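Throughout, read-outs are computed from the coordinates displayed, never taken from laboratory work. Nothing here was measured: the structure is a model prediction, and the numbers come from that model. Cβ atoms are built from the backbone, for glycine too; each structure is taken alone.
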Structure 1
Amino acid sequence: MKICAVELRSNEAVICLLSLQNGMFDIPQCRTQKFIMEDSLDNQQMRDFQFAFKKLLDDYQVDKVVIRNRETRGKFAGSAVGFKLESAIQLIPDVDVNFMTNADIKQKLKRNPMAIDFRDTGLRQFQEAAFTTGYAFLSR
């Protein structure tokens, strides 16, 4: 199973591709690490984001998208643009979208700690939250 884990921050969607086969995790190379939304009020830019995201999923033959849940209120609340990006991803036809809360992620990581240090994955530091979301999802 190949997944695309997503962390939404303000006006960007940070992604990490992960797959699990025969108990082995793989982090395939990907042409992009994040999508940035410059103007959330521009309908065409939102359509372009959705098209580019769908194209990436098709090109890398991704089975599922896993989005890290964000708070709706309070200090760590997600931005309005982030929620629009989340909706755009959810509305892509024929894409299986799942969500994981921070509590779920912590629980999965406690039961199945990562075998390697994040720095050894070859990913960028800003992808760590997306990576841990994907790892936790696949560690069921």
Structure 2
Amino acid sequence: MNDKIKEILSKYKTIAMVGVSKDDKKPSTIVMKYMQKYGFKVIPVNPSAKGQKILGEEVFEKLEDINIPIDIVDVFRPSSEANKYAEESVKIGAKVLWLQLGIRSIDAKELVESNDIEYIENRCTKMEYQKLFLNINPAFPVLQS
């Protein structure tokens, strides 16, 4: 799994982050800021903040509204919503559906993999980046920026 994740984070640099909050203390916002710091283009997706800016990026209501190609759809929403984002990922031609810590969905996995989209679940992009590229493995990684 580490090799697959390392390849994904090496090859793909444009992330649509679903569920990012304007609250800079929330894990999603901490992860977005971190990934930006390491050269990723991160586009926030949050219907309740549509048209606003989070960390300098315009917020979109849904994946289909983004006007550039998306490599990774990174989801900070409940597992019950994962299939919806799997469907949207297929529609926009994303390369990877990435479900954050605690988020899993057999249906989403089957849907994206049957459409040649990579699937990662129950992993944090920030933690994986730190572990695989920086050799950092903090106990509470989300709290560290």
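A few points about this structure:
- Distance in nm of label points 7 Å out along Cα→Cβ at positions 47 and 111 from the coordinates reads 1.5; which among 1, 2: 2
- When mean count of other Cβ atoms within 10 Å over residues 31-38 is calculated for each of structures 1, 2, structure 2 gives the greatest result.
- At a computed 0.95 (Rg/Rh (Cα atoms, Kirkwood Rh)), which of 1, 2: 1
- Among 1, 2, structure where distance in nm of label points 7 Å out along Cα→Cβ at positions 15 and 87 as derived comes to 2.6: 2
- Between structures 1, 2, the greatest calculated value of mean count of other Cβ atoms within 10 Å over residues 23-30 is seen in 2.
- Origin of the value 1.05, where Rg/Rh (Cα atoms, Kirkwood Rh), for residues 71-126 alone was derived from one of 1, 2: 1
- When relative contact order in percent (Cα under 8 Å, 6 or more apart) is computed for each of 1, 2, the largest belongs to: 1
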